[in-house]
Structure P
Amino acid sequence: MELIPVIDLMGGAVVHARRGAREAYRPIETPLAASAAPQDIADGLLALGAFRTLYIADLDAIAGTGGHDAALRALAMRHPALTLWVDAGEAAPAVLSRRVANGPGRPVIGSESLVDLAQAQAALASGAGLLSLDYGPEGPRGPAELHADAAHWPEAVIVMTLARVGAGQGPDVERLSAILALAQGRRVYAAGGVRDVGDLHRLADLGVAGVLLASALHDGRLSREDIAAFMR
């Protein structure tokens, strides 16, 4: 099971994401870095373990108020062996194709950015992007048909339970189990709620392909030893 650190970018800084309430996000304070600058936070996270992938949510791009591709290019140059997964709220096929061809990063297509199933199908048609099935406190975000039918999914799917991000409530095992039952062998990644190494073992036993992590890395609830055990 792959462990994937997460960076949430807003206003030029890495912010502390909590429960999906983006209007309340503030620059992160962490023992891993001296500042909330993307490069400092990435360096701090990567010092914890030999991570292969970094997930980046460009919250300004998702909101349509700007973007951080310049910072992402700098990260890609600084860590050339690292794969970047980038959710920038992109859904138009031409825009996704440009990111696939030129970077920075591999696109993550968030269901919350999709208005209907036709748009989802067009966005996912190339198979180059990952799909994030986004769930807020109100339930599924985006086209209901996309959440319900795995025939529309690519080979890699993130289950993003926003209400559990940074909340310390544990992963949404019930939802993940339901998605895994539908997934027909697709790789399913869990996002939101991981508290400690016990949660990692529970998710591994469940059969998820990977886990997106932030708070438990910054506050030390996952140690270097815990991380290394999953890297072997």
Structure Q
Amino acid sequence: MKPPVAPRSGRIPASSFRPKLVLASGSPRRLALLEQAGIMPDALRPVSIDESVSKGEVPRHIVRRLARAKAEAARKLVRADPALAKAFILAADTVVAVGRRVLGKAELEHEAGDALRFLRGRAHRVYTAVYLVTPDDSWRERVVETRVRFRNLSDEEIGAYLASGEWKGKAGGYAIQGIAGAFVVKLVGSYTNVVGLPLTEVVNLLQGDSYPVSLQWLTKSEVETE
């Protein structure tokens, strides 16, 4: 039997071939990364949680706690929706840290500037925790760490980057997939983790619980050749 063909919207309808998947995020970066891997969520359910950090809390614990809180909040929404009640739920959280110092999402220009001046010429780590809630409410978790080193940026470069606006809403005040890719002199680990979602680990989690990721590659091929 021929696999279902995706509509031109790019969304593949759930069927006997594929259970539904909900992404507990409104991040365009995370959605784009999933689509890059040929994974098309059926719904987005961004949630609002308290993202404050306790004094002395280590980065790895922070991302685990926040990602789980997002997954739990999304689970309540999803399980109350009859159309999504049996869906997989994927949630994630990312932080940038130097030692125990966590650099949060930059919402104001001076926050991004402070972060970039702190990161220039030194190494930092990017942590992402990913939680997968299965249709039978089992929980799976992965924490991914990537080491990144910036070259010694000049004040003029930082000023120009701030003017670009790419830093808005980004952990650590930068987006590696944009201009800031030119700041990196060394990266050890997952590049997609730094963008916002470690694809290898996400695919492994989904496939490990029988979500047919590779089936979507077949349907994606059919759409592109129509």
Structure R
Amino acid sequence: MRPRVICLMMTSPDGSLHPSRWTKSPDGSRADWSALYEQLHKSHNGKAWMVGRVTMAEISKAEAHPPSGPFDVRRPHHFAKPDAASFAIALDPSAKLHFSGDALYGDHVVVLLGSDVPDSHLAELAADGVSYVVSQTSEMDTGAMLDLLGRELSIDTILLEGGANVNGRLMAAGLVDELSFVVAPALEGKRDSDRIIEFGDEGLAGKAELSLISCDPLGHGAVHLRYAVQKPSE
């Protein structure tokens, strides 16, 4: 069964993805709002968090270091630590991410890869103790891969934590069940700035509908907004 996916983000009222660019507020600081976000992250009790390639590259700064061949690798998946307590999931269709170990922030790393990933990259991941799943279709079927993670790793909830393109792509595919936002009292306002959810020129109209679950003040001028994500009504 596919894990429940909660898109958990911190944003400004104008949808900015970058707190470093926000205006200041007399109600609180970026440090205050980040602390509130971390509290929410823990309260959701997700067994895994998930980001895209760009965000994960900012976290794991390792360079390529493939072992020497010949390569004896497993496809379509390899789970190095199926009994880990928590997981860090990276969506990396083009196999560009590298790691220096099997964990980030104490969470075991699992990489979701495109079908044409070379054996040398799989060998590198396995040598680092990293788990992986290779897509069995030419166009990456993220839903099927999440189903596999639910079955094999007993993951029931995943916190999807951006960037914008990954959030939008999973939303368009019907793989996001809830949006959970910390909205801070700040603005960016720059033209063409990144937002927390994006789906190209097409947008998400006709692909998802939101229904309010709750709206709660958090302190420091921030609020917590929760929306159920539903398929569009006929």
Quiz item: Can you tell which of P, Q, R yields 1.9 when distance in nm of label points 7 Å out along Cα→Cβ at positions 37 and 181 is derived from it?
Solution: Q
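Out of P, Q, R, which one gives 45, 38, 33 for Cα extents along the principal axes in Å as computed from the coordinates?
The correct label is P.
Every number in this text was worked out from the coordinates using simple rules, so none of it is lab data. What you are looking at is a predicted structure, and each value in this text was computed from that prediction instead of being measured. Cβ atoms are built from the backbone, for glycine too; each structure is taken alone.
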